[in-house]
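In structure tokens below, several structures.
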Structure 1
Amino acid sequence: MVKMDEQQALEHVCARLAERFPQVPEETVRLTVRDVHHRFRGRVRDFVPILVEREARTRLAATARSHN
């Protein structure tokens, strides 16, 4: 059940980041979120979606700047 909640939270993260970075392809957003999420394996799971969103947002901001 926790895994499903985490997966749903990550889907929301993808949606928020895709909206925040419309100039970045949605597939890039999803791949970035997946890559960041992978780095948090084995850690306390409660805050993983928040940590993923923060790091993915930083990476996507850099990607968005390069698209301008």
Structure 2
Amino acid sequence: MITYEYPQEYQKGMIPYYPINNKENQIIYEKYKNKSYSLTDFIFGGRLAEYKYMDMDTVIKSAMNKFGEYK
């Protein structure tokens, strides 16, 4: 399967693909992060877990580092 992504700047009214880095989303992230501490049978990682856009090389590096913690 081949997929393509075409970057475009967010405009009001569009559904954002990633959280916009602002105070409101930082508060939401903190709530998710705090809740995650009570879920001991899960490993959270990547873009969704860190609630921000990340280039794929950064996501992969983060996953490899996280895996090393749990081996």
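Results, tabulated for the structure shown:
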{"quantity": "helix-only ellipticity at 222 nm (-39500 (n - 2.57) for each DSSP H run of 4 or more, over all residues; to 500) from the coordinates reads -26500; which among 1, 2", "calculated": "1"}
{"quantity": "Given 28 for relative contact order in percent (Cα under 8 Å, 6 or more apart), calculated: source structure among 1, 2", "calculated": "2"}
{"quantity": "With mean count of other Cβ atoms within 10 Å over residues 7-14 derived as 15.2, matching label from 1, 2", "calculated": "1"}
{"quantity": "Entry that produces 3.1 once distance in nm of label points 7 Å out along Cα→Cβ at positions 23 and 55 is calculated, selected from 1, 2", "calculated": "2"}
{"quantity": "At a computed 4.1 (mean projected area of the Cα convex hull in nm²), which of 1, 2", "calculated": "1"}
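A short reminder: the numbers here are calculations on the coordinates, not readings from a lab. As the structure is a computational prediction, the values presented were derived from the model and not from experiment. Cβ atoms are built from the backbone, for glycine too; each structure is taken alone.
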